[in-house]
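Take a look at these structures.
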Structure P
Amino acid sequence: MKLRSTTILCVRHKNKVAIGGDGQVTFGDTILKMGAKKIRRIYDGNVLVGFAGASADALTLFEKFESKLDQFNGNLSRAAVDLAKDWRTDRYLRRLEAQLIVADKDKSFLISGTGDVVEPDDDIVALGSGGPYALAAARALVKHAKLSAEEIVKESLMIAGMICIYTNTSIKVEVL
């Protein structure tokens with residue numbers, strides 16, 4: 001699924017994890033909103049979730065994912081795999097058009113409706129139309145700058161916002 005209209009980036013660096021997203025909401029080639037919040041804290045603030053795709057679909061997935069976390073006592077890996085399995089096989093969920101990045105203090109995953117649960121090799125993962133730009137910037141900053149995870153996410157999203165027409169520079173970041 002090729003998602004346009006946002007950029008979400010997760011960086012795990014120096015014993016912290018940060019997820020950030022831009023605030024732009026587009027409909028076709030029109031900007032509808034500049035300051036949307038696409039990052040959430042769930043499970044008593046212990047898990048960060050970011051989304052790209054249809055907002056209503058993502059909110060449905062947030063709720064479903066949080067119930068999976070409850071079911072598996074906060075085990076992020078099991079909750080992610082079980083959500084992906086349900087998302088792929090459930091007739092209703094299968095129609096949802098979104099992707100999620102989820103992270104706790106130990107792990108990060110990209111979850112998609114095609115059954116993908118991807119844990120990044122280098123502790124950096126991005127999605128959305130500006131995702132490749134933010135990912136490239138974050139990889140360079142992690143390697144060559146003495147920045148925190150939060151600073152890397154902010155700077156990388158700013159770079160993506162200057163390149164991708166579906167991404168703006170109204171950045172929101174959450175850190176664990």
Structure Q
Amino acid sequence: MSSIVTRTGDDGTTSLLYGQRVPKNHPQIEAVGACDELNVALGAIKPLLGSDPKGQERRQLIEQVQRNLVALMGEIACAESDRERYADSKFEKLTFADVTRLDLAVTALESRGLKFDGWATPGGTALSSAFEFARITARRAERRICGLPAQGRTLRVEAGQFVNRLSDLLWLLAREAEQ
């Protein structure tokens with residue numbers, strides 16, 4: 001079995017998707033890292049979900065979002081010069097249908113008449129706190145993604161839409177978990 005230790009990053013650089021070396025604090029690496037943190041924050045929610053139908057439904061939603069995040073990280077980790085290569089690749093890609101899935105989940109939660117008044121104060125339950133932590137992590141990922149065009153890396157519109165909708169959904173899920 002080979003080691004995960006390559007030593008290639010000892011000089012403070014890392015590779016983008018197709019091998020281009022960049023500093024570890026490169027804006028694309030920061031955005032991928034924020035999405036990776038979000039993926040972990042979502043994973044931390046799953047043990048808190050019940051085994052009842054609503055818990056299973058939430059788990060399936062979170063797992064789909066995690067798969068979407070992995071696809072998004074692939075797109076972000078691709079150099080601008082390799083955009084076409086990535087678009088033509090067999091890598092899974094985030095789609096408008098993925099954004100729509102989040103929109104539908106938001107609509108479903110809003111239709112339940114969740115009660116909230118003013119600014120939320122996290123900490124009502126362990127589950128609501130976990131959703132809140134994922135939400136703020138999603139907002140950080142969104143800020144990193146939104147900053148990429150100024151650094152010369154353009155992304156498809158679905159990237160920003162997905163993370164924005166996800167943070168809204170996580171906020172509503174936190175409110176639901178409190179009630």
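Values for this structure:
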read-out	value
Among P, Q, structure where log10 I(q)/I(0) by the Debye sum over Cα atoms at q = 0.09 Å⁻¹ as derived comes to -0.36	Q
Parent structure of the calculated result 1.8, given that distance in nm of label points 7 Å out along Cα→Cβ at positions 21 and 149 is the read-out and P, Q the choices	P
For helix-only ellipticity at 222 nm (-39500 (n - 2.57) for each DSSP H run of 4 or more, over all residues; to 500) computed as -11000, the structure of P, Q it came from	P
If relative contact order in percent (Cα under 8 Å, 6 or more apart) is computed and equals 29, the structure in P, Q	Q
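None of the figures in this text is laboratory data; all of them are computed from the coordinates on show. Predicted model, so just to flag it, every value in this text is computed and none were measured. Cβ atoms are built from the backbone, for glycine too; each structure is taken alone.
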